[in-house]
Structure 1
Amino acid sequence: MNYIDYIDEGFRIMALQPVKNGKCQCGKDDCENQYKHPRASNWQHTPHWSDEQIENMERYGQLDQGFGVLVDDHIIIDVDPRNGGNESYSKLCKDTGIDYEKESGFVVETGGGGLHIYFKRPHESALVSHLHDYPGLDFKCSGFVVGAGSMHKSGLTYEPKKGSPEKVGPAPEALLTLLKKADTYRANYNGAMIDVAESEIIEMLTTVDSGADYDTWIKIGMAVHHATSGSGFDLWDRWSATAEEYPGPDTLQRHWHSFGKTLNPVTVGTLIHFAEEAGYQQPVTFDSGLTYELNEPPIVDLLRPPGFVGEITQWINSQCRFPRERLAVAAALSAISNIGGLLYEDEETGATSNQFIFCVAGSATGKEAVQQAQADIHRAVGFAPATHGAIKSEQEIVRNLMRHQPAFYLVDEIGFFLEKINNARQYGGASYLEGVLALLMSAYSKANSHMLLTGDARDEAGKELQRQIAKLQKDVDQGENRGEEIKTLTARLASLDSGLERPFLSLIGYTTPVSFNKAVNGEQADNGWVGRALIFQEKDTNPKMKKGFKRKPLSEAMKNTLMAICTDGSVDVMSDRIENPRPRKTIPMAKDARDRCAEISDELWEYSEKSKETSLEAIPRRGYELMLKVVLTLGIPGGIQTLEHVEWAYALVMKDLYEKINLAAQNMASAERRPGEELSRRLLGLLDSKHAETTGVLVNRCRKFKKDDVIKTLEKLEEEKLAVSSEVKARNGTTKKWMLA
């Protein structure tokens, strides 16, 4: 059997690029489509050849190694065993009750051990080419397949297993029904479900340049995959085929299969963003259900971050014997900001994602499990060498930042460190702590520039580098090849006077309320240490253990996504130094998200103006920077910052600002002996919107105040609609439980 059998039955055939000496003659050294690469770039327009044209093709050997067959009015089930096709084919037969090999009049066994099962289809039918539930199966309704008798890169040939082209019959109705293309798709956009018509997706695709850079091309494919639940391959393929550097359907299919196997945070919002950047005007409208008032962000679930950060949050919480949902959010934000922070920054402001975070929870309530889960995530991407569990001195911080571009601090009992700083200021001594704090804040803010070093720190770092160089030189003297390492260390030594280039320092510290709350005072607010940090507090000090608790390992899909975020071909985590020597890439922000940020900037300014009354305006002044870092962190996995990310981050930061200002004002009221305000703010800090506490518990936690005063203050807070109460049964009658309003 050869191409003549196909031509006689009305199939269009085309010549494929030859392979000589193991190389495809398309001109690309790394061509992945050997024996499958069309000779002509406009192969979609292949005509029905005349006999004379076929003879010329034969004369010049264009069909010697094989040929492609355009699908046209057929549907060909392509079974790829490398991607689970055999299992999916068995499932397809079982689900539809049809043995497709037996039903088909023509079946070809591919050189890779798969199958091409041929059917005719109605010309007017619009069918999908991929189904999410059947990985490894392609239902080819367009494009081409390699014809029987052709060579395969395995050295085998495509061989007829059953029948011939003239025996091809109509496709079973059950298959056509299964593959019928939807008129519209349901997709998540900015946290709301919208209907996107296929015509709208096509229109957006035609707006975007298909010859754009590789990163954009991949993200567009992922967005189409997500928007169509994996059934829109032909949309991406047809758009890609208009590019001069079209890689061919096989390359696209390999990428498409990988989109379905990993946790894919790139959504239709990415496609909308790129289309709008190219001039597309979106016709889709929907009611977000969100309203805005000054200093009152939209109501969102702060325990469920959007996108991939939310997936990581759920996994971290699954590692905890006790529910620690707020701390899980904190650790997820910290982990993703660290993993993507070397590579990405905000497109407009240049903001980086590194963060200071404090996690506050009672003793023996599961903080360690959250900390360990984040450490496991760092290990999964090879970041363990740059992850540190304690803060010792200025010199050690500098050394850590010289060994690796990032320094990630996951510190237990950070409250003791903060207490030492406050005690040193109040009573003198331990002045080195002041230097440590100043260096931490300096490194934190220099992620996009150079961090100058103090004389002592520079001298200490220089001595350490000289010691390392001398040690390596001894190895060279003994015949070892250490030249490149010596060259690298010598360059670092020479650059010390200019400071450390683009250091990336982050910190997440775990502590208890007793040791932490005292540290948040007016002075800490003014110097920016507290203002730069996000605070996550678990108010429930006696969480109930999860029934049937069992830790779940990181899934392979999560590991793959984490590694993709971490490296992207730029960050070297395999050498002795973790670094990104190239400029950071930008994460664009959707226009509606950028417009909302401008509004929020004004709202936070007004919040700062109001806070002047308590001399705490420094805390909300940091709010916008904090929000941008959270938005960027949420946007890194999907490659775009959306309105949903902005709304979630704004709600988080507003809650954070409220709690920090309340805690700082409480400590200031205590120092200035204003017991009424101190008690009111103490109670507001203890109350939670998720967990209720009895009057007795609250009285016990405010032991420095009289019981009657505590109860009267609670009642006053309820009158002012800051707290709510409910009657519950108790041993001796009833009592009240209190929650934050």
Structure 2
Amino acid sequence: MRAALLLALAGAGLAMAVLAAAQERPGNPPDGVIQLPPVRILAPARLPGEPLPLDHVPGSVQIISGDTLRGRGVVTVQDALVGLPGVTLGDEQGNRAQPDVTFRGFQATSVTGVPQGISVFVDGVRVNEPTVEEVNFDLIPLDDVERIELIRGPSVLFGRNTLGGSLNILTRRGGDTHEIVPELEFGSFGRQKYRLRASGPAGPFDYYVAGTYSEEDGWRDVSAVRLGRLFAKLGLSLGDTDATLSFQRAQNRIEQPGSLPLSDLRRDRRQNFTGGDFFAPLLNLVTLDVHQTVAEHARVSVNGFARTLDAEQFNVNLIGADTRSFTRTTTAGGTVQLDYDGRVLDRPNRLTVGLDYVHHDVGAKVLEEESGVASLDSKVHDDQHAFAIYAQDSLDLGGDLLVPGDVLVLTTAARWDWLRHHIGDFGPGNGPRVGGISTFNRVNPRFGVNYNPTKAASVYFTFAQGFRPPAFLELTCASPGTVCPGLQAGVAPDPPLKAVKANHYEVGARVSPLPWLGLELAAYRTDLRDDIFSVSPTGTTGLFFQNVGATRRQGLELAADARVDTRWDLRLSYTYTEATFREDVDLATPRLTPGCVASPCTQRVRAGSDLPLIPRHRLGAGVDYRATPWLTLWAAGAWVGAQRLRGDEANVERTLDAYGVVSAGARLQVKAFSAFVTINNALNEQYETFGTFGPNGKRAGTPIEPFLTPAPPLHVDVGLAYRF
């Protein structure tokens, strides 16, 4: 009832604001204020063709340009996103390369065992891993990004696992001039980065080649990061044909100090409790994109790719044998999409239809190592096929309905997803066997309306459904009888886990009530059924998965940006996120609960309890000051509210403290020379962004206490580049 009232009030308020803005006739801005430059923002598309204007999209979208990222000197994709409304970072792994991204109560993370709900695409290729839908952000070529699009809410175009939203990342290609650009970066904690790129035209072709190597010692003990990447793209523009062929190879080694027991954290925030954990991936990815105009108003887009990922993960275990896992994934697939611009009842209409297919061949092997002796714990394989058909139609219904010049746009869409896992067990023969076929399929509709009283104001409503089938290692680790060490491979459930279903409702507006001021507002609710949740029993470092019935994410998002004279750009945002269980459920917990003196302990989670590691409140602000035509100074900050620790789903323990963090910097551009300096955590605040519970020691009966991951102290990055 409260959520329905919230949405109704928000929708009414937004509609009144938009209509009020529509009635105003813009005049000259006040002294000291300039009008925001006209920018035609286009809606994101899975396979970019001729995108729709954003005022035809019933949803919230933010776009970050690659030039903005490079001017700020951001080090990771996650750093690039943290300035957007409602986006927070969590750091379970304890290194700079692998923070988690959270918005609208959903996560995208490299950590296996987290309930994922965000899809990530790079040049049309879905890069969520087929093992547990995790995202290895360290494998995304950030330096070669043209733009990043954050699309909130379920999407027919982006498909399964898009519960909270999707990240659509598009890479650069060669331009109209030949360039050779060497780049150097240096920073705190031994950070150094070397990069060289060359790009330009060659007749109807264009080329882009870049090599990057970076390393740092890390600010904590045994926390070094080594990243190496080659990225190349060949483009062709010839008449009605546009095509690109790209190749990426990345080889990394990332040490993972993880979280610290609270008692140790208070003594030394830099220490590593389980020194030796690391992640070492090797990626090869080939992507082909072809866009062909086949008629005056029709365009066919084809995306095909082949991808291999070999990854080694080592985990030190204080209460059992260490584990070393090897995962090999071979993926191939493609998408064919038709976009047709025509007229229906003599009104403009855009129809998009498409087919998706992808095949994953995944093998996971886990070794237990103790006293220098390794033994095979499990070895499983998944032959995975996924197929989808989707269609979306955007129809301009008419104008001059309430005020002169207004426009009403109707969007209808649907997607059918089908996924099959064929799991085989090739491990030791003494334990229970994993194997069998699990198939999931569902049709998900979408409906939306945009009302645009003027070009400076738009209000929208959308309803959409989302779908996330269980992933490979979730299915093989879904039994409380066999806890999976480090989430690798365990026992297949009978019956299998259920797929997650989502119903999403949203109202919002994009308004420019004054020529120099832009506002964006959204109120949403996402109800999930059969949410998949990982639980970790007391006294173990493993976990298993289970469906937890109904959960809900709902909230408000407010953002404003302004330009004051030619020098000042200002940004301000506030988000409220309420993520809760909607049914009573019993969950295993890593902490000791009343009446439980030995493993495993369970907790009674009541309806209305908060989901862990999701802050209810977040406030963000930023300012850019153009001191001269060649020098810009900037500052940005965020205040993030308290969060429940993982394992305290019952909401009875102390929370992570709220924190505020400020960063600042400068960027310089003088002809072909550019430079930046960034001061991160400029006030040197001590805070934590992740927490759970665990035993502090190897001995039986070792006390259970909170484990927290400390955030880095003040650190500086400096970069230089010269364009030949």
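Just so you know, all these numbers are worked out from the coordinates, no wet-lab data involved. A quick note: this is a predicted structure, and the numbers were derived from the prediction, not measured. Cβ atoms are built from the backbone, for glycine too; each structure is taken alone.
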Review point. Out of 1, 2, which one gives 3.8 for distance in nm of label points 7 Å out along Cα→Cβ at positions 316 and 716 as computed from the coordinates?
Key: 1
Exercise for review: Compute FRET efficiency 1/(1 + (r/R0)^6) of positions 60 and 668 (r between Cβ atoms, R0 = 35 Å, to 0.05) for each of 1, 2 and report the one that scores greatest.
Suggested key: 2
**Study point:** mean count of other Cβ atoms within 10 Å over residues 220-227 - structure with the largest value, from 1, 2
**Key:** 1
**Study point:** helix-only ellipticity at 222 nm (-39500 (n - 2.57) for each DSSP H run of 4 or more, over all residues; to 500) derived as -1500 - corresponding label from 1, 2
**Key:** 2
Practice item. Match the computed value 0.95 of Rg/Rh (Cα atoms, Kirkwood Rh) to one of the structures 1, 2, and report its label. Key: 2
